[in-house]
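See the structures that follow.
Bear in mind that the values in this text are calculations on the coordinates, not laboratory data. Note that this is a predicted model, so its numbers are computed, not measured. Cβ atoms are built from the backbone, for glycine too; each structure is taken alone.
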Structure 1
């Protein structure tokens, strides 16, 4: 006769489908796999497993499971045999569910066994809960998932039934001196489905007595108690719990034959505590509670420590602050209302005050307000006030009103902060300090910053600074050499003081000056006369001219002369020899000892007659139609190897623009902008290293 049951569960069990017994709920698709648990007892090893998907579960039940045991350790040492690790096949045939007729006896003794049998063999699988709407929710799920979920849940509570279903095994042949790896796999053909195997490493010496549940706590209310205990600590030991109650602290009875499970766990979150609410028959009666854990192997652990308490009638009525009247900046009146039905129950009122209404910020300013009183004057107003009135009944129970905001009028800004100072270090870190304001309603400070002296300042901090100090960082490579700071004070009503006078901070100079450029030279009869264009940087302190002999690569650069400021732009070097070739370099040094890049090296050979004429007909023509400046020149000298072309914009520094071959005497400059003046200079470089005289041309675009 076909098996047909309608299963009735407590509501809290009918909601457990997402947990799927040993499988955690997850939003990501999982590969079909076996999940395995093991437990060492004093003389044997217990194994419990489950498949993590309904379709895989159905196939695994059809084809069965095999168990292999590998001996890894013996007497604490690695153990091998001639052919490698010792392997024992514990199952001669695949483990499959017992035939239906063999379930009759255990089904009479266990509802959990009946659930498993129904899941395996029932024609249909329906679930009803304590309320019809809950059963409807469950029955909307796929029937196969219901069979899968409830069967594995029931197997977690009855290890004997789990073994009959082919989901549990007891190894009675385990040796106490050995430790094993157990491997479980299905014999489902890979063509139908690939199901990952499972393994566990365990030995009899791993046996430990079951622990006691920890931190049981009871929060007693009006004919109710909320029990909670540490769930996370033992979540890998106990899968469910029994709740036991006593009225004398000695004789305990289970609240239900069904253990409770945690429905709040998923892959992303493991709750730290488990909760259970019980209804008390009466208040003022002492009740005692304890919890007992149940493992997936049907073992019950020792009970927890006992928690006790009694229910108390709760105050059902809540006071409500209905009005506030401002007397002056420090005083106000508060009025509240309270239901007449609750007047005989209360003992007194309490008044709490906070400046920001955050949790834990309230302070009780009056805890002895008479029960008949409905109005009070407060003389300790802050700039911002939140008040709560609390009714306290004769049992000490409390009910509090919603917070009520009271703000006295305040349009007076705080004083301007004093003694603002600013210090900057070599890395650009700025430390601001000032004298702290003394206003009792001070909220903090606003920091202002400007990169230019007359520029509108920007606010640096989104939230008020609560201490008289602030740190900022500035870029040392930016063009502005100074930065300006000011501070304003802010009170609780967001009134701002006048800003302090701006303090000026000079940045450490990390920017090297613009390089000087050689303009020309004359070399004859033991003298070389050099001319150059000094660096255009405003903070130049000196220019340094260097020389080395070109005949030796290893020859050092020798400082010829140092020229303070920018007054000197030429020099005649008399420490040279006719027929020798020399290299010259010039750099600029600023007031912070930053050194410019060297100018392009000038190579000069001393001849008895060393005047090389400048290029001829240097012209710069603005072609506004083509948006370019055409630079051209002429030079009739077969010794030219290249031309150096220099460029300057307005009063800016002259810099090397291009170096072109000797056959090029025309360039088009397209890197130009309207309403600017441009200068161009060209000089020829000869085969012997000599250069022609410097010549310039100007053009407006």
Structure 2
């Protein structure tokens, strides 16, 4: 039936409406009765908002490109009929040749369909009496492109909510539209659209063919000359970060049922949206951004799928959904996540992506659920080194993101390099460091952080670095989880008469956090301050960067049964290379450099795993790190953009032959 409907649609040129549905949000407070429908234009699936845009005046017809009998009947009074349309600025309709060039540019957009040209709406920048528009040449161009009707509307009457690009019309009213994409990797928790003329978001619950659909606005709505440097940047937002109008779930059903929708967006997101970014949904993460592992730790929601290699590797965490979506979906540009002890860098490292943990304090944490307040940051993940630099420059500007000193000293911490066994992966990483030395025109400086600590003895007590920091990180983390959950536990008890259920990892954190005394917590913070002061003032000096491997020592599968949290042995968190930036409050950037083969236990075939490195710089060197890596990769012949899907690189960077030979 669906195939027949699609055939009829293509033969007769009208959109195939497939469903009607309402958003299923149970938000408290003011209710938005937004009803949606969807249709296909060819093979492209679109969401239509059935509430028309509220403008000061309706569209004004100004004739037909064809004769009237050929025009679609979009004004019929029976069952609602939506007709595809395109809004074009009158500036592009001054002549037939100019309009033709503009239409060609529209058709280059992957989310545009020629069917949208059936109805053309000119957005007039002037509406003086007697203004003659469009002329015969323009009408001829539109007729040759399949246009049936022409409309006009004064830009001043739209209150800024009608933008150029695709839409649907019914009668003389305009309805917004979004391209729909399936969330095949189950990376999203909640798809969203933004209310017209507002910073409030509307949840959209729509399944098609058994998959959650993500509504994505056309990039044509966000012209590059808008004055917003990140105009049209599509982002997925980790579901511990507030967005106005929808609930933050923290991947916890009890939390979701206890608290209402957010009244404001997190400050970091408000700034990003002011720059032009467009959130399209909330992405999944570990519960309360904890250290859960798939699949057993993910009790209430399924862990997203890692699209790389055999498809059964862990996406890591805690920003798993943001990472999976960026690795799998070409229609998404950036994934927003938090990073306390590697939460944005971990997914990037195992999926061959770029991700930055910024300097502590660069981005506001108001409206972000805490994990360890003194180490929490909000960062992002993407596929493109140039985009990584641009977003860093714009989003983290006006704070401490520029040091003014060129990074020229390369530190090589043998503490972390010695953990990696000899392999193709290690060879690839060592080659990158050698190329980095050539680019900088200097040699690496090898050092042991543990030995340097012993020599300097910052605490003046002779304790080894690992002994000194043994429990500091976890005591802060556990204590924050316990203290920050107080309101949640009490409110859930008041509403439902019981303690809220949380996943085993959070149960473990609460249990341990309740036992951390105020004195222990204060001592943990003091020790981390001592460490941070030592690293920043004695090791990671201005102009210095530290480089080390990033990712898993071996493939980490999602179907492995692991001991429950209470049975795990004490773990020396201070030895993890990605924790150094967290402890010191400095920026760290992870980035892909290639891929190497491994034999999958799932398929018993050879696949390619992405290989990442990480670089850490002094406080405030956020932009400098992204700029340095981009320039180095360009000059030394490394790809600066990775692909979506199984392979991070389609043709290059396989250590044994071309990537086409791998599954």
Output 22.4 (mean count of other Cβ atoms within 10 Å over residues 156-163, calculated) maps, among 1, 2, to structure 1
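Taking distance in nm of label points 7 Å out along Cα→Cβ at positions 284 and 444 as the quantity of interest, name the structure among 1, 2 where it is greatest. Display every interim value, and only then the final one.
Values: 1: 5.3; 2: 3.7.
Of structures 1, 2, the maximum of distance in nm of label points 7 Å out along Cα→Cβ at positions 284 and 444 occurs in 1.
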Output -8000 (helix-only ellipticity at 222 nm (-39500 (n - 2.57) for each DSSP H run of 4 or more, over all residues; to 500), calculated) maps, among 1, 2, to structure 2
Output 8.0 (distance in nm of label points 7 Å out along Cα→Cβ at positions 180 and 340, calculated) maps, among 1, 2, to structure 1
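Comparing volume of the Cα convex hull per residue in Å³ across 1, 2, which structure shows the greatest value? It would help to have the intermediate numbers written out before the result.
Values: 1: 383; 2: 177.
Between 1, 2, the highest calculated value is found for 1.
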Comparing relative contact order in percent (Cα under 8 Å, 6 or more apart) across structures 1, 2, the largest value goes to 2
